[in-house]
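There are structures below to look over.
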Structure P
Amino acid sequence: MTGKGHRLSTFAFVLGATGSPIAAAFSFMGSTFPDSSEYMFFGKRRNRYHRRYTHWFLPWAGLVYVCFSRAGWIVPRLSALVDGREAHRDVWACAGFWFMGCLLHILEDAWCGTVPFLFPWKRSVGIHVFHMAKKIGVMSRGEINFVLCSVGISLVAFMFRFFTVSSFVEFCVTLWRSI
């Protein structure tokens, strides 16, 4: 996927799952790190090692686990970061969501190619739901559709977080009467 696709779908997914714009923003920032870290580690030989060591999910999953366990499995709150009471937990949660963006990057890459599973030097897991555009940085039609679907589903999930059972029933009754 392109950087735009990674950032949009990761932001939407985390916002829909948590309802927290802060968590979504930190995931957004971490969503392109596995690709950009290849430039730091491999330089001009980046393409030779693309989707190998930096796209191995185990180190990222371990970092997510460590950060969230240190945070107490909370979603970061802006008030705690500003107020300072137990802010260390919210800082760990922000780091956890940053690494969650890295983990989601790998999952998204598995939708359009292969990524390593057990061994970091061997790409072995993935499916081709869509193909990438030939030009670098341009989103293909399949990627655009994938991103739009993931954003739409995540926004619906985000909207339904604010519904209670009674308000949802009222909404359905009103919708039914309007038809």
Structure Q
Amino acid sequence: MTTQEKSGASLLQDERYKTIDRTIKRLNQREDALLEVLNTAQEVFGYLPQPVLRYVAQQLHVPLSRVYGVATFYHMFTFEPLGEHTCIVCAGTACHVKGSDRIIRTLSEAFNVQPGGTTADGSFSLTVTRCLGSCGLAPVVVIDGQVHGKATPEGVYAQVAQILTVAETLKQGAR
């Protein structure tokens, strides 16, 4: 058995790839299913590694360049693993005018992480997005999947600090 055959066989054993296959099958292997298939892949892997992009291209019979083009066009996709906890800060016009830049700066300085990056210990990722579509709640942040409107730098810092403190306490307790 060649190395490629072995790696292909191991993919078939990986439940995450089986989940992608189920999505592809449910959508009748249509090329226009690409966005939903990429969503599924990111959900199960947490990000879109290169082997997954190649797999999706192969399974949908589309060029890798098209898969990569869609994945890079949409800001929701990431090519690097995110931290255990995440904070997405909207930088759209309404949010920027209402102070999202101060939230970004506060989190970046407090947790030593650049926008778009993850802390060295992998515990926290700070993401900035163009728009979350909730302009009436500006500035808006999403912390671990929960939307928070009319956010302040102090409030977001307090929430993130509490989440990270609890997570660290639980890790130490598990040791």
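Compute distance in nm of label points 7 Å out along Cα→Cβ at positions 120 and 152 for each of P, Q and report the one that scores greatest.
On the way: P: 3.9; Q: 3.2.
Structure P comes out on top.
Please state which of the structures P, Q yields -17000 when helix-only ellipticity at 222 nm (-39500 (n - 2.57) for each DSSP H run of 4 or more, over all residues; to 500) is computed from it. Could the numbers behind the result be given before it?
Values: P: -21000; Q: -17000.
Working through the options, I get structure Q.
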Any idea which of P, Q comes out highest on distance in nm of label points 7 Å out along Cα→Cβ at positions 32 and 56? P
Kindly point out which one of P, Q the value 22.9 was derived from, the read-out being mean count of other Cβ atoms within 10 Å over residues 24-31. P
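Of the structures labelled P, Q, which one yields 17 when relative contact order in percent (Cα under 8 Å, 6 or more apart) is computed from its coordinates? List each step's numbers first, then the result.
Details: P: 29; Q: 17.
Working through the options, I get structure Q.
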Using mean projected area of the Cα convex hull in nm² as the calculated read-out, with 13.4 as its value, let me know the right label among P, Q. P
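We did not get these values from a lab; they are worked out from the coordinates using the rules stated. Please read all numbers here as calculations on a predicted model, not as lab measurements. Cβ atoms are built from the backbone, for glycine too; each structure is taken alone.
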